[in-house]
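S.K.: Following this line, the structures themselves.
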Structure I
Amino acid sequence: MGGTARRPMDADPGPPAPRPPGETPAPSGRRPVVAALMLGMALAALDSTVISTAVPQIVGDLGGFSVFSWLFSGYLLAVTVSLPLYGKLSDTFGRKPVLLAGVVLFVLGSLLCAGAWNMASLIAFRVVQGLGGGALQGTIQVVVADLYPLKERPKVQARLSSVWALSSVAGPTIGGLLAGYADWRWIFLINLPVGALAFTLITRHLHEPRRHRESRPRVDWAGALGVFLSGGLLLTALVQGGVAWSWLSAPSLTMLGGATVCAAATVWIERRAAEPIIPGWVWHRRTISAVNIAFAALGLLMIAPTVFLPTYAQSVLGLGPIPAGFVLSTMTLSWPIAAALSSRVYGRVGFRRCAITGMTAATLVLAAFPLLPYPGAAWQPALIMLLLGGALGLFQLPLIIGVQSSVEWAERGTATASILFCRQVGQSVGAALFGAVANATLASRLAEAPDAIRPGLPDDLDSVSRALEHPGALTDQAADYLGRAVDTAVDHVYLGSATAALLALLALTFLAPRRFPIRPEANPEAAAETEA
């Protein structure tokens, strides 16, 4: 705020106006910081996937097969509920201390995970890792916005997207190799030198100006606790509902009711707090509220390719785990390329139109998936994912940059955390919602199976996964029928994802302003580069 005038996002954003000196390092001093940010992004990205292929070794060593899914869920919960707190803390105390704290927490969590003595301790230490990962994911995006002006930012953001994409693909392979040829504990120990290097680079090369405050900054710890409780209860209910217990069971209803009560209490607390964790302007400003809704829809639609496509590739196309992973990886190849090129698009048509173009293409691509033939060839879904990655690259990055450019420095962390938080919640809701859609479709198809092949089919949904892992145990007719049932279930999930994409389109079309308000840039050196 502060009386700074806004200007619309025109055909060309134009050179940024200089801000007071001393806010960011010179261009030559940014490279070590960017290297540190890439290392931090690799830490956060790898640990969300690297243990997936090591689960059999971990369970064989520690036991706890019935709760091993919490190795993933606990990490996701910690990342999600901590994002708003870290966003506010970075606006209050600066990016550097929050980023360093995130690295320390993540490395500490990794060291503790390597020394876990049972599944319960490993899950608890994964939560510690997640608390560090939340600081890394949110703050890294904000530091890039602080360091680079509008025209340069997409290139650096694309590098970070490339790190995330490469880590997502390489994570399961690295985890499998370490678990198979060394020990699963090395999955966590390799984070220590990477984290130490990132910590050193950030400490030595990231310099922020001193902030002069008239009063001592206050942290809304009551609001933070409310966000933790309401988010934790909601996400736990979504993750475990329909898996550990039925949706209408006492645990689900209790957690959903508790989440509602805690959310209402959090709103009451935040309205009265001097420095709220989630301030009201996050939802009162059309730009941010529309992007929040669009990012929640993005989290929803991402469940189809990331969760259900590998099952489709193995059960319908008959591919092995590694080729199935390559089908998905085509999306991670086109996404960062499209993100890097997005500046040429939004520089001409604006952030909103660029994002609408990308999401329109994504809607069409997702809706086209059910048109693929059965069983089809591997290149067909791979092409779908390639196109989807390109479309989402035009959608996500322009909106992040647009929101960051529409707020002041002291609001940037909170604004960025809000959209990432909505995306994470959307993913959790999507996993529960589309999991229910897939299960309902499979149950319906199994109930409608002809009497001639019904004896060879699984009796219930719990038996379907075992049958898919060992298709040779089924008759040819039963295997074909089950494959077609899975194909139909995945088609329905993709149609649901297309509906989520349409929701994002509606939010941007009717809620977002036609032109994002842009504030002047803050880096005098970068401004001189752009003008030159």
Structure II
Amino acid sequence: MKHPVLTALRRTVLAAAVGSLLFAPGFAAERGGAANLAMVGEPPTLDPMASAADLVGTLMQHVYEPLYTFDAQWNLAPMLAERLPEVSADGLVYTIPLRKGVKFHNGREMNADDVVASLKRWADLAPRGKATAKEVKSIEARDPATVVVTLNRPYAPLVAQFALPTGFAAIMPKETIANPLTEFVGTGPYRLKERKPDQYVLMTRFDEYTPRTDAASGYAGKREALLDELRFVPVPNANTRVEGSLSGQYQFADLLPVESKKRLDNQPKIKPLLTKPFGFPYLVLNTRQGVLANAALRQAVQTAVNPTEMLLAGFGDPQFFEATGAHFPAGSAFHSDAGTARYGVADAAKARTEAAAAKYDGAPLRILASQQYEFHYRIALVLAENLKAAGFKVDLQLVDWATLVQRRNDPALWDVYVTHSAFLPEPMLSPPQLGDDAPGWWKTPAKDAALTAFNGETDPARRGALWAKVQETVYAEVPYIRVGNFNALTAVSPRLEGYDPRPWPYFWNVGLKQK
């Protein structure tokens, strides 16, 4: 039968125009060559399940693949699965047919036992996997080409959870599964060749790759490794990424300061691309331990912060951002103003009063931020001043991104950290703090009640109304503070043909025009 949530997701389009292709689809790209790709820093790990960091997902989606992914309109689409799952009438049993003849990088053919073992590792290790596992009764191989997932209760986001490329449900050979991983063997168009920390992660074409036959669309459809090599280079300094792009050193540079766009315009060796809107920055609050384990103090912080000031600092020109408290844009089934009266209050005096009533004792609020994402750093500077104006003591700790990702897993080390997320059509995919096990560790009866109702509803129209209650609970309990929407600037060499701007950049179906 057709499942109503899957049907709705197939219709779902983000109310955001992601940038257009540099060259028309169907171009005859040249094969061969190597691309130098400037990334924001060193990945904390190459294990695609061990970290939800965007950087890890961006790199390792070239090596590993999921059962499902998203097409150019953010509809769910099969990848290693043959097609979308068959769902029982009661919404509890998902039967997933697998593609046949798909080879791992070690030469062995993928089968259902590999998929079952991979999904179980994801359920044990990844924050989203742990959250999903609470809804799952069993994951079993019916035969070598069929996997059956049985749920405890209807869980509408299941397939979308399998599709997200961060902290993702990557499929790997069962014999390589370990913790930590020592072999990075997937089914993707590229295979990992070498990692030199702080220098590069090198991937080479997998000549025995088994592509899908349907047309390429976003992350879905046919993938082809046109480039011989992908060299992901950590370049933590944003200005260095800009200068390297202008000189032709890099064929791609990720997340550049938006004010650099004027310098990049009309340059022969680089083309700036604006993805509009890209996503949203947000502040994660530690609800488990420390000063902000007190919900009333989290509310005081929410009253103190000034999102518009943060966005101006982070992005400069209003053409690059929008100050809004709604989690989803107008036109989305999940658009709601519930709770947004608490957004952007920016009242230092009121926040000081609320903090005093909550018995704030003067302990410093430890803010973690990284300068590798320049806008994170600037947002953190404004956040610190907002909190000081409201009477909070502040300890702003600037660290590299890999260190931040490591530290945020220990509730004893921080109170707030700055991060961001891309826009996605399924609310349970972003931000990860909606799960119980993501850093921040938000878990309350009100949250459980709101999410249980939302995730158990398979009628798309009713899900939209139920999301409003989730959003209202977020504003009431403040596990995170949504700053607003932003547009992202990247840069691509005109020689890099077929690049399609996406939140997690990918370089299959991309060729390099020879000089």
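S.K.: Out of I, II, which one gives 2.3 for distance in nm of label points 7 Å out along Cα→Cβ at positions 154 and 474 as computed from the coordinates?
M.R.: II
S.K.: Sticking with this structure for a sec: Quick check on the output: 22.3, 67 is Rg and Dmax of the Cα atoms in Å, derived from one of I, II. Which one produced it?
M.R.: Matching structure: II.
S.K.: A further question on this structure: Supply the structure label, taken from I, II, corresponding to helix-only ellipticity at 222 nm (-39500 (n - 2.57) for each DSSP H run of 4 or more, over all residues; to 500) with the calculated value -8000.
M.R.: II
S.K.: Right, next: Output the label of whichever structure in I, II has the greatest value of FRET efficiency 1/(1 + (r/R0)^6) of positions 170 and 378 (r between Cβ atoms, R0 = 30 Å, to 0.05).
M.R.: I
S.K.: If you don't mind, another one. One of I, II was used to compute Rg and Dmax of the Cα atoms in Å, for residues 226-353 alone, and the answer was 19.5, 61. Which one was it?
M.R.: II
S.K.: Determine which structure produced the value 5.5 for distance in nm of label points 7 Å out along Cα→Cβ at positions 218 and 490, calculated from the coordinates; the candidates are I, II.
M.R.: It must be structure I, since only it matches.
Every number in this text was worked out from the coordinates using simple rules, so none of it is lab data. Values in this document were obtained by computation on a predicted structure and should not be read as measured data. Cβ atoms are built from the backbone, for glycine too; each structure is taken alone.
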